[in-house]
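Trainee: Structures follow.
Where a number appears in this text, it was derived from the coordinates with a stated rule and is not lab data. Everything numeric here is computed off the predicted structure, so don't read it as measured data. Cβ atoms are built from the backbone, for glycine too; each structure is taken alone.
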Structure I
Amino acid sequence: MEKMIGKTKLSLIQGDITLQETEAIVNAANTSLLGGGGVDGAIHRAGGSKILEECKQIRAKQKGCPTGEAVITTGGNMATEYVIHTVGPVWSGGNRNEEQLLRNAYCNSLSLAEKNGIKSISFPSISTGVYRFPVDKAAKVALATVKEFIQEHRFEEVRFVLFSERDLKVYEEALKEIFTS
């Protein structure tokens, strides 16, 4: 599914984020930046030791990455040039500012991409795996945040790469809702 927002293509696909050839992919990282499970583990495995070494250098400077913030490394062994590592919130029932922290993760990732001249970027569904953020809520936050950001900033493409068919359908419904409201 695709929508144009100004001159930016917003697309939703099912697939493997580590295989995307956009200039950057986003990693749903943890605060340590040392790899983990899910998307984070897949990106670290596909990108190889170069990504881990760069993450260790970032840790040496700033002790990791706080929730809602973002840092950038090269893409290592992947086709993408960059990986933007962002930390989404752990879902705690919605009473600990999770939606705003998730918004920050998307905004800070896009801001970092723009600062580095990146014109195409692929996102996973941040925080919806082991961090248990409900996919329907996360999709609405993610898509509304991205739509708002790209209305004021220029990108060629912002792509959401959803691992499961179920998640893709949830994102498609959220996108329809956002564009009709």
Structure II
Amino acid sequence: MTALWIFLGVIALVAVFLWVTYNGLVRLGVRVEEAWSDITVQMKRRADLIPNLVETVKGYAKHEKEVFQNVTEARSAVIGAGSPKEAAKADNMLTDALKSVFAVAEAYPQLQASTNFVELQQELVDTEDKIQGARRFYNSGVRDLNTKIKLFPNNLFANMLGFTEKEFFDVEDSEREKVEKPVDVKF
């Protein structure tokens, strides 16, 4: 009879452990999904600002078709990105394309004095700050989820419960090199 109670106690402990582990993993998974949603919302917001920026710059620099084409392609890639890795790659392309637009804008003092252009620049800077914050929140959630999945004894049950590691929203190596050597940008 004592062996039965011990067996039932062990079963109850395993059940409670699985219940707590599952709920913790679900909570972290939802946090990661929420954070990814924040990133996509901010990237969409930035993508929506870009046509206005391009049209404003086009009015002053009509012969810069390649720059505008690159921005359009990068914007489409951002909108179509489905995973953090694809989004990071597309985001890097868009950042480079926007740098080209701002480089073109430097050649046109009347454009830099345009209220519309200045407001668009400010909105883009604000949106970039929000994207950076959303990335940090997402990567924090991914770190917590991946850590919980990898820790013993969770690692024995996480896959059985349907949980897998998520990928970080990371910048590419070429972008890391740029971070080490900041670029002076003057508007």
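Trainee: If FRET efficiency 1/(1 + (r/R0)^6) of positions 74 and 154 (r between Cβ atoms, R0 = 30 Å, to 0.05) computes to 0.15, which of I, II did it come from?
Mentor: Numbers: I: 0.80; II: 0.15.
So the calculation was done on II.
Trainee: Next up: Here helix-only ellipticity at 222 nm (-39500 (n - 2.57) for each DSSP H run of 4 or more, over all residues; to 500) was calculated and came to -14000; which of the structures I, II was it taken from? Spell out each step's value before the answer.
Mentor: On the way: I: -14000; II: -27500.
It was calculated from structure I.
Trainee: Here's a follow-up. Comparing I, II, where is distance in nm of label points 7 Å out along Cα→Cβ at positions 58 and 82 highest?
Mentor: Of structures I, II, the maximum of distance in nm of label points 7 Å out along Cα→Cβ at positions 58 and 82 occurs in II.
Trainee: In addition: A value of 23, 18, 15 was computed for semi-axes √(5λ) of the Cα gyration tensor in Å; which of I, II is the source structure?
Mentor: Derived from the structure labelled I.
Trainee: Out of I, II, which one gives 4.8 for distance in nm of label points 7 Å out along Cα→Cβ at positions 18 and 98 as computed from the coordinates?
Mentor: Structure II accounts for this read-out.
Trainee: For structures I, II, calculate mean count of other Cβ atoms within 10 Å over residues 26-33 and state which one comes out highest.
Mentor: By mean count of other Cβ atoms within 10 Å over residues 26-33, the leading structure of I, II is I.
Trainee: Turning to a different aspect of this structure: Say we calculate distance in nm of label points 7 Å out along Cα→Cβ at positions 106 and 162 for every structure; which of I, II gives the highest result? Before the final figure, lay out each step's value.
Mentor: Working: I: 1.3; II: 5.3.
Once distance in nm of label points 7 Å out along Cα→Cβ at positions 106 and 162 is worked out for each structure, II has the highest.
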